[in-house]
1. Quick check: 1.5 is what I get for distance in nm of label points 7 Å out along Cα→Cβ at positions 103 and 255, calculated from one of P, Q. Which structure matches?
2. Quick check on the output: 3, 12, 18, 21, 19, 15, 9, 3, 0 is P(r) over Cα pairs in 5 Å bins from 0, in percent, for residues 71-158 alone, derived from one of P, Q. Which one produced it?
3. Can you say which of P, Q returns 1.00 when Rg/Rh (Cα atoms, Kirkwood Rh) is computed?
4. Starting from the value 12: which structure in P, Q was relative contact order in percent (Cα under 8 Å, 6 or more apart) calculated from?
5. Determine which structure produced the value -0.57, -0.84, -1.14 for log10 I(q)/I(0) by the Debye sum over Cα atoms at q = 0.15, 0.19, 0.24 Å⁻¹, for residues 287-366 alone, calculated from the coordinates; the candidates are P, Q.
6. Given a computed value of 3.4 for distance in nm of label points 7 Å out along Cα→Cβ at positions 63 and 263, which structure among P, Q does it belong to?
7. Which structure, out of P, Q, was helix-only ellipticity at 222 nm (-39500 (n - 2.57) for each DSSP H run of 4 or more, over all residues; to 500) calculated from, if the result is -14500?
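Every number here is computed from the coordinates shown, using simple stated rules; none is lab data. Because the structure is a prediction, the values reported are computed rather than measured. Cβ atoms are built from the backbone, for glycine too; each structure is taken alone.
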Structure P
Amino acid sequence: MTAISDLADACWARLTRNEPVYAVLAGLPPESMARLDAGTVQERAAEADKLLADLDALPVPAAEADLAAVLRHVLTTEADQPRVMWHLHPAAPYRANFQFDQTARLVLAPLSGSERVRLTAEFAELVRSSAWLLREQRQRGITVPGPAVEGVRTSWAALGEELRALLADRAVDAAVAEVAGEIEKSAAVAGDAVGLAHLPGGEAAYRALVQQETTLGLEPEELHRLGLDQCAELSERMAEIRARLGGPADEEEALAWVKAQGHLYADDPAAVADVYRRHIARVEPRIGRLFHTRPRAPYDVQRLDPAAEAGMTFGYYAPPSSSRPVGRYHFNGSELQDRSLLTSAALILHELVPGHHFHLALQAENASLHPLQQHGAQITAFNEGWGEYASHLGWELGAYAEDWDAYGRLAHERFTAQRLVVDTALNLGFWDLDKARTFMRANTLESDRQIASETLRYATDLPAQALAYRSGFLAFRHAREAAGAADPRTVHEAMLTGGAVPMPRMRERVAQSVGR
């Protein structure tokens, strides 16, 4: 044991005590659930500040550089919570799904007897604390903006039905109803402007969230300019492939042309799953060219619960756990007439192989890592940046040998690049929702319905989170380029073996692995 590992033990014990999803992912019995009230958040922030001060006083041996970097990120994020909690809407679709649905499914559903009764009662209090947070936010002039209300209302109602089916608990039902009531009270006074800059203290909160999510030290204005440049470059590359496919030169005409390609649409969710599995089968035989190590856990795709699809643009990857040993990408199977599969190869490489599943399953299976590194390192820039970099590896794995799949990959890249533009423009307040959607319409192939959902995700649900995809990808790509002619398997081993870390530490790790 070392002083740094002792601090990591203390941090991990706090995480598993307060947030039982971490315990379950690590195969530990869940202990309790922390509420979202100000007192609890401030108490946890004070504890994190103390551990940070202890960490600052310690030398960091080279062998513990990864652990120290993860520990600092986790503690800094928790210490910042009192500053940003008022601007994060607890009932917004993505946030509520991960806070409540995942907790109910992963933690509570497998339990029985007195432990289930005890933790379900604590879960009801956790949900009820969201109602308190909504009230407090409203008193500070902070509400879900008008354009997002219907999505929040619909997704919260669907979540309530899921929780009722999973738990059948009156206290949980009452807490869900209390939150629904607070949503309506906030809706009655909601304004139309979206983005954190329109809320009291919102710009400062957004700048803090940008640093948390990207770990790169870049200001949102820099990311905005980077996104504009990236969109322009990718549009040129797409035009070249479009010409080979016999498509129109004009971007606006190209959108209608792509939407008219019947072979890019599936008739039912089973057909969507088949397309994803076919793309995986294409790259699996070539994985050994780029990776020394593969995860043991199996993987697959599955449709989202249809009740949850209204508030989610796409879907999400659920990593393996002790109760669910298969890593799965849960995809949105609704409105298939509007869901082109043009980007399906790029998407499934991001989500499963060699993307999220490779990273998260390998991380969980690596017994040499501290549990905080295995299960507690929620570093969006690494997690999503790796997913995007893994999707980029499809060029080397033969995933984009056909022009339509290549066009889809570039469209997928441009989609993540426009997030740098739209997320920053909305949350710094220099674009309104109409302008953001116009830009997104010109730089994506998404339907108006998906654009409406996605822009609200940036501005009201997960502000700054979407910045991590493109910025993290570029950090991984630059690290690979800096390694020169080094064996890509060695580079990728360095990127993944030590688990997720802030991006500056990832770059150091790769450079050290190739002797630079």
Structure Q
Amino acid sequence: MRSETPIADICLLLEGTWPYVRGGVSSWVNQLILGLPDFTFSVVFIGGQREAYGERQYRIPANVVHIEEHFLESAWRPVEALGRVGHEGAAETMRQMHRYLHAPGTPDEALGEGLLDTLASGRLCLEDVLRSRSSWEAITEGYTRHCSDPSFVNYFWTLRTMHAPLVMLSQVAARLPRAQALHSISTGYAGLLGAMLQRRWQCAYLLSEHGIYTKERKIDLAQASWISEGPDEALRTGLDTEFSYIRNLWIRFFERIGLLTYRAADPIISLYAGNRQRQIADGAHPSRTRVIPNGIAMAAWIDALQRRPAGIAPVVGLVGRVVPIKDVKTFIRAMRGVASAIPEAEGWVVGPEEEDRAYAAECRSLVASLGLEGKVKFLGFRQIHDLLPNLGLMVLTSISEAQPLVILEAWAAGTPVVSSDVGSCRELIDGAADESPPLGCAGEVVAIADPQATARAIIGLLGNPERWRAAQAVGLERVNRYYTEALMLDRYRNLYRNATGRR
């Protein structure tokens, strides 16, 4: 029964991450929960399709007192869900919702606040969204006024797919056991749920963004190749290039619900200054924003550093999933130039290949076509503490990153880094503008998708022991000074104390 559920200090709102997905944000969430045992947590996990997630990948710590899971795909399945008729005033509510979420131009803030009030109150039901005359009229009005896509079917199913999860989240908010404060780790659906709960509970609401959700969804939509012609496809697939209007509808939708989150949350936290500026550009008030970098437990890396050989190993490693966003092909092409200049050099690709087997096969074919068999090796998953002491350099060729933990881990193990110029990688490697005193470079930053520049950077470090050791020393100093787990946890501990009224 609800009365038996303890009131947690912090309710974490998580979309597609912990406890079902390993690495990245999930590792950070696990680090946060375990690192702050004096706080209790409740957790709301939001996913797309239930079958997309297997078993839990993390053990649930003792200070997690409640956890529940909700899957968006089930939101628009109406058979069991339509338990009551639409509410009085639904027609105006539906018109306001459509105008705020979908009308081009600058969104009306008052319409957004009205929509949030409606969702937080629980007045809107699935009957209103899926079967009511008011919903049909709002959809047809929007189609007539704004839609440049000739297919009404595409427009119809897209909007139903967008709106039904909002009702589901509204119902989640109405039933969720109370917590003293809220903390969402993204905007999107989790962030919107946080805005609803903040409106209901009138409590503190923290927002942390590792990547910028709206930017990531734009990348997803740009790469997508589907259009929804029925409810089963709408949450499974993306949007075809010939349906640019539908794609823009999705982008606008995520931007608008992101705005509702930014207006509700305080503080709004990013990992580095560049993402803070992106949040402000997307609607976050500057006075609410702040930067809290990632941090790693330095004590866990002492042994790895001590096991590093005295010399510089001619081994270059890319640590990450073998997927297009990591641009493994640029790494492979760079290794051709490295092997020509340093014949004993090897390139190791260290990470799982299961996520995109076709891309992994293309990478292996590229190795063969460039004559790099025996020079570029695919090692699969390895324990990073065991791996890093064996690398002379770590290389990231990603086309998108935020603040990669693997760079901090490489430095803690005494490994300089060559990285593409994405996210905070330049700030990490070259030092922040306000670093005082400036420490220097802990590796080298190169242009995205530039194998020649990547090869030159690798050769320049591996072939110059003095420069390599200087980069190693800077990396060790920088991670110890600015990027420790203790610093990160202290900052969140203080935020949580303020949010829960602790002294």
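1. Only structure Q yields this read-out.
2. Label of the originating structure: P.
3. The read-out was computed on structure Q.
4. The read-out was computed on structure Q.
5. Derived from P, not from the others.
6. Q
7. This figure was derived from Q.
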